[in-house]
1. Please state which of the structures I, II yields -13500 when helix-only ellipticity at 222 nm (-39500 (n - 2.57) for each DSSP H run of 4 or more, over all residues; to 500) is computed from it.
2. With log10 I(q)/I(0) by the Debye sum over Cα atoms at q = 0.11, 0.15, 0.16 Å⁻¹ coming out at -0.68, -1.14, -1.26, pick the structure among I, II it was computed from.
Structure I
């Protein structure tokens, strides 16, 4: 199947997000804004077809969050947001010949997403369940620095760029009542809808195979007005891509565990 032009995919997503938010204006309360600052521990791994690990990258990244949200008359909470991340983390891998090598990898990327949280007409004590649907685009660059291998031989670095159109589907559990302290928990499945990867040195375009992963978030109110603490997990799972000019992207796993302080206005 041919790989669609990524520019068309991005434009369609932006148009969809804009029309969705604009269309809710007449039937919604005034929008709120939120900003966040935090950090996450990130792990990237690549595996051979037999299950052996080619490489592991691990370290801390800074994260920034911002967005707007509206509560509709139906009770739905729409959120248009962005999640940026960046950091230099440790690389533990090997050369094409299988010689171990250590280096660093620089990550810079971000997500643009539209989410809809729909409360269900059910309750249990002070808890109300709901449904969560997200459509988003995640883009990042991954730059592996030049280094030397275990034998002291120079090894050139590499640069890759990823663009992933994805959907999250899950359940929420929200604490309700008169208390000023609230907790909202969300968890579910993440599915890449479209994948695009560029290996910059050779201008190769690859398409890692989409696979299902998990996400989870817990938002807890703090004792100051408009302040929240967010704990989250985001996972990515990709199967190996097809071979293009002798190259492929092996099976890849990504896991991010983070904490962020959110201000709402």
Structure II
């Protein structure tokens, strides 16, 4: 099925198929010969499409139009994704997208880990996946997107990171200063506070918008001092974070945890 991503045609591979995994291994190796990379960020792997179903539409069957449709955009299960009767592979079983939707991003993360381990046996590449499922944390981390910079979103980001720890996705973080607003004075304090908090996220990432905003704020010496101190503290914490990530991988523990998890009484 042909879909549409960023205005152009796109086809989603069946990452559960052994043949697809072999192809993906060759593709990731070819990419590394053109552009050396330390990791891969798997985006739009829900799978996402800018059109509903496919460029040719979807069949009118019980998968695409079941008797009962839960709350969904435009009242269609295939809204901005594959048709529900598209066939996908999972552990040698072929099933409709209707049954395997939540597994697609997970299978892509697993296939990517297998491909990178085969191509770079002496390296440990970072893998992030937009879409996750039970067990995805064994193969990849997760980057949480935010709609806008605000104090409310900042506060909720803490519980979001903790929630993913309990889901088993320990390498999780949210971009500090990801979507600056027009209010520079308010953004300065929010950005600094968010970065000071983000150094405790397992995954610290400054998105392009964030780095561009910080560059504009370099005239403020107080901001520079706060940012430098925060990032220096992050480097001090790296050995501890590395150990916690190792223990999470070996024992299934968490890297950061809510207080009720640490103090049961």
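Read-outs: derived from the displayed coordinates by stated rules, not from any lab. Source: prediction; values computed, not measured.
1. Values: I: -2500; II: -13500.
Of the structures listed, the value fits II.
2. Numbers: I: -0.68, -1.14, -1.26; II: -0.75, -1.23, -1.30.
The read-out comes from structure I.
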